[in-house]
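Some structures to go through are shown next.
Read-outs: derived from the displayed coordinates by stated rules, not from any lab. These figures come from a predicted structure and were not determined experimentally. Cβ atoms are built from the backbone, for glycine too; each structure is taken alone.
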Structure I
Amino acid sequence: MKKNNFIKQNTAVAGVIEALLLVALVAIILGLIQLYYVPETMEQKESDHMDQVANQMSFLKAMIDVQTLTKEEVPISSPITLGSSELPYFVTVASSGELYIYDKDNCKNCKIQNSDAFSFSEFPGFTNGIPLTSVRYKANNFYYVKQTYIIEGGGIILEQSNGEDFIVSPPITVENSSSDIKIEYDIPVFTDRGNNQTSGYDTTFIRTNYTRDDADFVNNINWLRIYTYYPDAWNLTLIRDSSGLLWEYYNNGYIDVEVYDSESPAYIEITPDSKNLDIEFTVIEIGAQIGPGYEE
């Protein structure tokens, strides 16, 4: 009868344990990367995208300024990158964006109004106020602070959780004489030419062109009101400090500036104090559409 002898071997068991330890080590390293490195990387990625959008909105405003100055009916397309992509091979979420054009028809309560009715021959419907239209980009960020960029009244507003402010002020100039303060303002008004909203992740375009313009001059008004959903931004750009557009005249007691936020939208009211208040407004109509082309 043949006798079988069994010899105890530990080599295979040790190999299995080593493999398990390596797998555990890799899992720990990947977990640490996912927990610490990936969020920081995605936050930086979304921050870089916000810088890109800020530059693109500045480019869009610059193109509108060029069209306002040249008054040539030449359409210009300006890119806006809506979102940023996820990080490959890791559990991440891509950020998306929303882009809107608010023209005089879908932003009826936002306007600039004075105590005496405006009189624009080219814009007879503006007697009750100049529409304060806007282009708005809203970022749906997951890692970086949520931000909204708004082109309103010829300036650029940045809105986020800690407040709002103009990063580019509206094109308002002031003449100061012995008895009068004269506010001069060239204000673009957007007219929707077709598609006025979109959302997603890709790069889209806003197509704009100059249409027409008209001016009105009013002496010795009792008040000038700016109805807006961003009253803090307007108040800051007007009278924040010595850099405010109206700070010198407000600080010297020539005019008064107050915020009234009990209404929706709230409004900024500018009134004469020790000097008379005159205004000269030029309205520039800018046709706008999201996407390629439009029909007149």
Structure II
Amino acid sequence: MWASLGFDGVVGVVRRLLFGVGRLFYRFVVWLRVDGCCVLPPFTGKVVKSLLIKCNPRLVSVFEGRVFPKPIRVSTLFRRNGYFLWKRRGCGDVISVDGGDVLGFIVGCYGEYLEDVLSAIDNLRDVDLFGCRWSVIELSAECFRIPSREPLYRLDDVDVVKVVFRTPALFVDPFKPSRFRRFAPISGFVFSYNIGDVARLEREPDYISLVNLFSALVVEAHSCLETCKRVFYIYDGKELPGVIGYVNYHLENDILSSYPEFKLFVENVLTHAYVMGVGSSRADGFGHVDIALIKSNQGKGN
């Protein structure tokens, strides 16, 4: 079957990828205390980026420079209850914080940028920005080697992968550079950046084969048309479209059980998305996802 679909040759590509030496990635969850009351920008990824740059000016070249893909990504600010702070079109309320509020954000980075990120977080103490004073009160860190033979997400006995877009996702077109974005939550589109970064490939024949392979193995449920939708967010005074909501993806387990290297490939791509987000503009706070694995004994998604 795989020969007829054109995937027979990709087995060797996946094997070479997984047996190579993976890169180190780091993921930080940072909690801040806010002293003072202020109104924040409508997309608070800008606050996070500004705080990190102010605490370590060396990061200007990363966030503002023409480096693609960005080796550092951030989330927007979020509250303890898990509510992410960004403004939608039609929402009249401003985003404000009060003295004593505790807000968090997430940073993911390549291992070679660890020192710069840690320096910025360490200096984030009594920092004045946007009319408030910000201080780190709690920090947790995780380290991953990607690709790895032991990824974070293991798909044993898993039927469905649930992906929740917590900040607007801007999908990357894997086939060509284009000013038009993709909005259909086909898995190869959603994870195209992650596939390319894990494989260290971009718009090459092997990369396209991997995107198509991922789309064939991880299949969006019919309910995606109801659970995932376009949303207009506010950024720099503009109303722009992104994707929000969640998608249940069914796994082709018959194939994954026959090709363990394909299973490991999918697991590594999901782990990369956990650390670095999905899509484009991740350094501005877009594309933060939560990923949940639904096992067969929990019932299948729609």
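When distance in nm of label points 7 Å out along Cα→Cβ at positions 23 and 159 is compared over structures I, II, which one is greatest?
With respect to distance in nm of label points 7 Å out along Cα→Cβ at positions 23 and 159, the highest-scoring structure among I, II is I.
Matching task: 27 is the computed value of relative contact order in percent (Cα under 8 Å, 6 or more apart). Pick the structure from I, II.
II
Which of I, II yields 1.8 for distance in nm of label points 7 Å out along Cα→Cβ at positions 71 and 207, as computed?
Source structure for this number: II.
Can you say which of I, II returns 126, 47, 30 when Cα extents along the principal axes in Å is computed?
I
From I, II, which structure was P(r) over Cα pairs in 10 Å bins from 0, in percent, for residues 119-190 alone = 17, 33, 29, 15, 5, 0 calculated on?
Checking each candidate, the match is I.
Identify the structure, out of I, II, from whose coordinates distance in nm of label points 7 Å out along Cα→Cβ at positions 39 and 151 was calculated to give 3.6.
I
If P(r) over Cα pairs in 5 Å bins from 0, in percent, for residues 103-270 alone is calculated from each of I, II, which structure is the one that comes out at 1, 7, 15, 20, 20, 16, 10, 6, 3, 1, 0?
Derived from I, not from the others.
State the single structure among I, II that was used to calculate FRET efficiency 1/(1 + (r/R0)^6) of positions 231 and 263 (r between Cβ atoms, R0 = 30 Å, to 0.05), giving 1.00.
I
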